[in-house]
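A.B. asks: The structures considered in this document are given below.
What follows is calculated from the coordinates using simple rules that are stated; it is not laboratory data. Computed from a prediction, not measured in an experiment: that's the story for all the values here. Cβ atoms are built from the backbone, for glycine too; each structure is taken alone.
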Structure P
Amino acid sequence: MSDPLYDHRLTMNRRHFLSKMSLGLGSLALGSLLPGCMAEGESLMASAAPTNPLGGILGKPHFSPKIKRIIYLFQSGGPSQLELFDYKPLLREMNGEELPDSVRNGQRLTGMTSGQASFPLAGSLYDFKQHGESGLWLSNLLPYTANIADDICVINSMHTEAINHDPAITFFQTGSQQPGRPSMGAWLSYGLGSENENLPTFTVLLSRGTGRPMGQPLYSRLWGNGFLHSLHQGVQFRSGKDPVLYLQDPPGMARGDRREMLDMLAQLNEMRMAEVNDPEISSRIAQYEMAYRMQTSVPDVMDLSDEPDHVFRMYGPDAAIPGTYAANCLLARRLAERDVRFIQLYHMGWDHHDNLPGAVKKQAKDVDQASAALVMDLKQRGMLEDTLVIWGGEFGRTNYSQGELTATNYGRDHHPRCFSMWMAGGGIKGGMTYGKTDDFGYNITQDPVHVHDFQATVMHLLGVDHERLTFKHQGRRFRLTDVSGEVVKAILA
């Protein structure tokens with residue numbers, strides 16, 4: 001959490017210091033020795049909240065961006081790459097045989113399978129085919145994604161150090177396995193600001209899958225602001241009467257009364273700001289004002305009555321049911337149209353330790369049509385060229401069966417060593433498979449992509465140098481990619 005006293009000391013510039021102390025040259029000499037008292041003209045932007053909430057701390061991107069916005073379709077639980085994207089016929093040929101020690105090479109396992117006496121290889125029950133002019137390999141679980149094969153780049157060589165859900169999801173969202181860091185959307189809000197004064201820079205939508213309805217839970221810190229000011233946290237949109245909690249006026253309060261109350265509250269906050277110079281007060285004022293404007297903008301974006309029937313058919317039968325993945329994909333397109341910069345969808349239910357063949361089929365049905373429709377919809381509206389769509393989870397699944405392997409059933413444990421995700425849109429080469437794994441689908445053999453590499457690439461597409469967008473906290477400069485990360489230039493168009 002941000003320390004107001006620490007922020008206050010950092011934002012106290014020399015002129016402010018001298019005006020408060022009024023001790024002439026003696027104070028000048030003392031001020032030059034005290035830490036945190038900056039010279040005239042030296043930037044304090046790393047700790048101050050922007051006076052204009054629409055403008056990010058950078059003022060403008062480091063270099064010309066390829067995209068304006070991101071829609072991140074996060075598949076929580078760890079989708080099995082072996083059933084969806086990474087075709088491994090050898091696993092079928094060796095189905096039931098023991099995983100060779102030379103392949104595993106002593107790598108760690110979770111506590112859920114480390115005690116197994118046997119690690120039988122499990123070939124996928126689902127067939128793969130090549131699609132599009134590019135010949136992209138995709139499972140028959142993804143017939144709609146096959147229609148956009150030439151628009152997407154599948155990365156089969158993702159890897160991470162985290163082997164359990166909480167640290168792995170936290171790592172993807174914040175760049176650290178430990179909680180408390182700002183999320184990716186918060187970093188981008190902080191750096192680039194907003195292009196729409198009536199909607200949040202960073203929005204979040206949740207849906208629950210049918211494959212494992214009571215799967216891994218999600219928690220609000222995944223879209224939190226961490227040590228950045230609260231202005232940058234994600235705003236969750238919910239299905240139901242109140243899409244954003246605590247947004248509507250209480251019963252009996254007229255809109256004019258609300259405006260008068262906010263004006264008086266702003267005056268009090270500004271007086272307090274002048275006294276203590278706590279940047280979080282500026283964030284609070286901006287949030288109140290945003291909430292007031294959202295009373296009109298949120299109902300507008302949530303009202304799907306202006307969407308024609310053919311659009312609902314494109315996204316699938318669940319698109320008209322609020323809170324479903326399909327409805328959230330359609331809502332994501334509407335938010336993108338209104339220049340929301342970072343739109344995060346979380347779809348739960350991909351943690352298939354048992355009954356994987358049946359569960360993954362349901363999960364794929366949940367997301368296949370709507371994900372493909374989102375890409376096609378953006379493309380036909382001329383928006384795909386400046387929008388990045390991301391699809392993927394926190395890690396992959398093992399090539400061996402967790403528990404008993406039968407002719408029709410098996411499970412797969414967590415596997416961080418290699419897994420798949422896809423990207424589409426501005427600045428990305430479509431119809432491309434990047435990275436390779438061994439014939440067992442256990443280790444990467446070519447072009448590994450680390451989580452920090454992925455994050456660096458996403459920021460690069462927005463015109464941000466991931467090494468230069470930092471925030472000083474507790475004596476250290478932090479960034480989304482921590483101390484590593486390389487832009488994956490081979491997938492850039």
Structure Q
Amino acid sequence: MALLPEVQKHYGRLKLYINGSWVASESDLIYEDVNPATGEVIAEFPSATDSDIEQAIQSAQVALASWREVPLRDKARYLFDLRGKFEEHFDMLCRVLVQDHGRTIGEARGTLRRCIENIESACSALLLLTKGECVTDLAKGLDQALYWEPRGVFLIITPNNIPMHAWSSYVPYALASGCPVVVSPSKNDPVCMDAIFKVTEEVEGFPPGLVNLVYGGSNVNQKILSHPVVKGVGFIGSTAVGKELFALAGKLGKEASVNGNGKNHVVIMPGSDVNAVVSGLLRGCYGMSGQRCLGTDNLLFIGKAYEEVKEKLIEASAAMKLGYGLDGSTELGPMVSEKGRQKVIEFIEKGNSEGAKIVLDGRKVNVAGGEKGYFLAPTVLDDVNPDMHIARVEAFGPVVNLMRARDLDEALDWINNKDDFGHSACIYTRDGAIARRFMKEADVGNIGINVPVPQPFAFFPLGSKNESALGVAKSRIDSMRLFLDQKTVTERWS
């Protein structure tokens with residue numbers, strides 16, 4: 001199958017987006033952005049200077065005053081226009097995402113649908129969740145009302161694995177709430193955010209400074225969050241970095257929504273539909289090359305389910321086609337970075353040293369045209385036990401651990417005692433009573449029953465628990481709680 005065309009071979013020196021204009025930073029710290037499928041540099045981008053940061057924050061603060069005066073119906077119309085721009089540029093955004101991140105074109109199309117769903121959800125939230133409450137004659141002649149108000153300027157940090165989806169999990173809701181943003185993307189795929197801002201810029205009605213884009217990493221993020229004008233942060237990334245941001249936000253008295261790592265499990269009960277299980281596991285374990293917070297690398301087999309599924313899973317995993325995601329026949333793209341690839345290789349080697357048996361080894365691969373790319377093929381480790389490092393730490397790559405539990409009690413014990421992560425868990429079963437028990441007793445925030453990835457739609461929160469999420473607001477529609485503050489008014493007129 002012929003490759004889809006790249007939007008651009010090289011995107012040049014990226015600019016910052018501040019106060020409604022593209023700004024060339026005077027920074028002398030310049031990074032390179034690499035296409036992970038080819039190893040070729042596709043852009044350069046600057047780390048924001050202190051002056052860049054100050055300009056972005058101050059322009060956002062000015063926009064706060066003008067945006068809150070925009071009538072509700074107009075805000076809704078502008079957000080609907082943003083949705084239309086995403087539809088208009090759908091194909092371009094998908095191809096940019098493949099080129100910059102490395103996923104397949106099918107996965108990119110799914111991601112852009114999620115982005116559009118989040119914009120739609122934010123439109124609904126704007127019309128429904130910003131309404132206040134009122135009680136008349138609470139006492140004789142006394143009325144009381146509750147109003148929702150935007151908190152102010154927010155920092156939004158997007159990760160390298162879901163750059164566009166993470167943007168959509170916060171930014172549309174911030175705009176619906178009346179809050180301007182400064183967006184700081186991962187240094188691994190900044191072209192994705194450059195493309196999103198160019199699409200957003202086409203919406204007529206957003207005031208200058210409502211959305212701002214800077215680059216840089218942790219040092220820049222800490223400076224932005226520490227600025228007195230900035231009210232909080234929305235973050236998706238690692239738990240370790242999230243904890244640092246959460247601690248800083250707490251110290252500064254600011255709001256935070258932090259989504260971190262997980263260690264997700266799929267339980268396979270005997271008698272499950274084997275074909276459905278294997279097909280689902282290929283997506284759940286290897287989708288986006290395993291670089292997804294809702295992906296799974298621990299498979300817990302109960303009884304004869306191990307014999308029913310193991311060989312078919314290995315055979316199907318070995319048959320997956322690796323390549324550049326712009327080829328529509330590609331089933332598995334590269335890792336987003338060489339650093340990430342090496343971490344997964346170390347993970348596999350650690351498992352082998354602990355006694356796990358490598359029954360399918362994806363460390364050495366040949367991909368035509370991708371000799372400099374960051375590819376790993378599916379890897380399956382057998383004889384894994386819950387005390388191993390690889391059973392407790394997220395692989396974040398195309399790796400599967402095969403684990404055999406005595407019964408559902410033991411499987412639930414493993415799920416609920418995994419270093420306090422609580423992201424997701426799934427079960428394949430034909431028994432409704434077992435499914436219902438699993439739903440109630442698995443101590444995680446996202447449950448899947450006969451589905452491989454328990455991905456909530458945009459109008460549900462990402463219900464992660466324990467160390468997989470910090471802060472009250474859990475992104476997507478739930479982030480309205482991050483951006484909105486309450487004001488009560490008590491009135492007596494008689």
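A.B. asks: If Cα extents along the principal axes in Å computes to 84, 54, 40, which of P, Q did it come from?
C.D. replies: Numbers: P: 84, 54, 40; Q: 76, 60, 39.
Working through the options, I get structure P.
A.B. asks: Out of P, Q, which structure matches 29.5 when mean count of other Cβ atoms within 10 Å over residues 96-103 is calculated?
C.D. replies: Of the options listed, only Q reproduces it.
A.B. asks: Could I ask something else about it? Can you spot which of P, Q the value 1.19 was calculated from, given it is Rg/Rh (Cα atoms, Kirkwood Rh), for residues 352-391 alone?
C.D. replies: For Rg/Rh (Cα atoms, Kirkwood Rh), for residues 352-391 alone, the value 1.19 is produced by structure P.
A.B. asks: For the read-out distance in nm of label points 7 Å out along Cα→Cβ at positions 64 and 128, a value of 3.8 was computed from one structure; give its label from P, Q.
C.D. replies: For distance in nm of label points 7 Å out along Cα→Cβ at positions 64 and 128, the value 3.8 is produced by structure P.
A.B. asks: To test your reading of the models, identify which of P, Q gives 20 for relative contact order in percent (Cα under 8 Å, 6 or more apart) when calculated. Before the final figure, lay out the partial values.
C.D. replies: Details: P: 27; Q: 20.
It traces back to Q.
A.B. asks: Compare mean count of other Cβ atoms within 10 Å over residues 304-311 across structures P, Q and report the one with the greatest value. Before the final figure, lay out the partial values.
C.D. replies: On the way: P: 10.1; Q: 16.4.
The structure with the largest value is Q.
A.B. asks: If we compute mean count of other Cβ atoms within 10 Å over residues 208-215 for structures P, Q, which one ends up with the highest value?
C.D. replies: When mean count of other Cβ atoms within 10 Å over residues 208-215 is computed for each of P, Q, structure Q gives the biggest number.
A.B. asks: Identify which of structures P, Q gives the largest calculated value of volume of the Cα convex hull per residue in Å³, for residues 144-327 alone.
C.D. replies: Largest calculated value belongs to Q.
A.B. asks: Related question: Assuming -12500 is helix-only ellipticity at 222 nm (-39500 (n - 2.57) for each DSSP H run of 4 or more, over all residues; to 500) as calculated from a single structure, say which of P, Q it is.
C.D. replies: Q
A.B. asks: The value 2.6 for distance in nm of label points 7 Å out along Cα→Cβ at positions 88 and 424 was derived from one model only; which of P, Q is it?
C.D. replies: P
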